[in-house]
1. A value of 20 was derived for relative contact order in percent (Cα under 8 Å, 6 or more apart); which structure in I, II was it taken from?
2. Mean projected area of the Cα convex hull in nm² computed as 8.1: which structure among I, II?
3. Comparing structures I, II by FRET efficiency 1/(1 + (r/R0)^6) of positions 62 and 126 (r between Cβ atoms, R0 = 35 Å, to 0.05), which one has the largest value?
4. If helix-only ellipticity at 222 nm (-39500 (n - 2.57) for each DSSP H run of 4 or more, over all residues; to 500) is computed to be -10000, which of I, II is the source?
Structure I
Amino acid sequence: MVLADADAQRRGSCVSHPSDASCIFCKIVAGQIPCFKLLEDERTIAFMDINPANPGHALAVVKDHHPTIDIIPPEALADVARTAQRLARAVLKALDPPGLNLVQANGEGAGQSVPHLHIHIIPRRRNDGLMINWQAVPGDMAEIETVYKKIKAAL
């Protein structure tokens with residue numbers, strides 16, 4: 001469904017951002033690209049990832065075009081978090097995996113391939129070979145304290 005311009009601007013939909021016309025998620029929100037839609041509400045949409053890390057891999061996507069977590073309004077982030085939780089519950093019920101990863105990447109350095117805020121819901125199986133986890137290695141306390149002070153000052 002394509003929204004009228006006034007309605008799109010009122011809701012903050014991607015349709016009102018012509019500069020983001022090349023965004024694949026904006027195209028999905030606008031109905032220009034089909035998807036395996038799981039659920040949709042006024043501010044979010046959830047659908048299957050067509051390049052799944054594991055069977056059942058799905059995405060919770062904010063409809064407004066906000067590329068990363070540092071610029072998304074808090075209420076929009078809360079909306080997509082609620083959708084991710086609802087979707088995670090459905091994945092757990094439907095597929096009964098022993099675990100889930102929720103992944104939200106920001107920027108190319110973090111592996112973000114679509115610059116439109118979204119949360120991956122990825123069912124996990126023991127020894128599935130998916131490399132999201134890292135080994136916990138004790139850090140240098142002086143270095144941790146230095147970085148802590150920088151972050152604390154930025155708050």
Structure II
Amino acid sequence: MAMEITSTAFASEGMIPRRFTCDGEDISPPLSWTGMPGGTKSLALIADDPDAPRKTWVHWVLYNLPASSVGLPENVLPEKTLAGGGRQGTSDFGRIGYGGPCPPSGTHRYFFKLYALDAELGLAPGATREELLQTMAGHVLAEAHLMGRYRR
């Protein structure tokens with residue numbers, strides 16, 4: 001069974017509801033996943049927008065999520081360490097936790113990328129996407145993504 005990430009808030013390639021964006025409540029959507037490969041020790045998640053004007057804009061960074069976890073609830077609080085395990089990094093908004101879609105114009109794509117890793121990562125809370133990608137290099141067992149769209 002292949003690894004899969006889904007949300008009850010929006011369909012794959014569908015429109016992300018306003019409440020999960022800067023135009024609404026700006027809270028994280030609920031996510032769930034299945035199909036972790038054997039040997040998974042932790043999970044990481046990066047949410048980003050490759051359609052941003054100057055660079056891929058990072059909306060959310062999480063890592064060291066427990067391998068036994070099956071998802072994240074709606075409205076994960078912007079705390080460095082999650083109660084159920086895991087750490088949150090710094091988004092391109094310059095803060096810990098989720099920052100919702102907020103495109104300057106047009107319809108943008110938002111990718112929620114989940115990685116199954118063969119190790120827990122020695123990163124302190126607040127790491128950037130680049131730091132996470134460097135640290136998890138060579139440890140990725142599998143990955144899955146969910147893409148949603150948003151237009152203001």
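Any read-out appearing in this document is the output of simple, stated calculations on the displayed coordinates, not a laboratory observation. If you're wondering where the values come from, they're calculated on a predicted model, not measured in any experiment. Cβ atoms are built from the backbone, for glycine too; each structure is taken alone.
1. I
2. It traces back to II.
3. II
4. I
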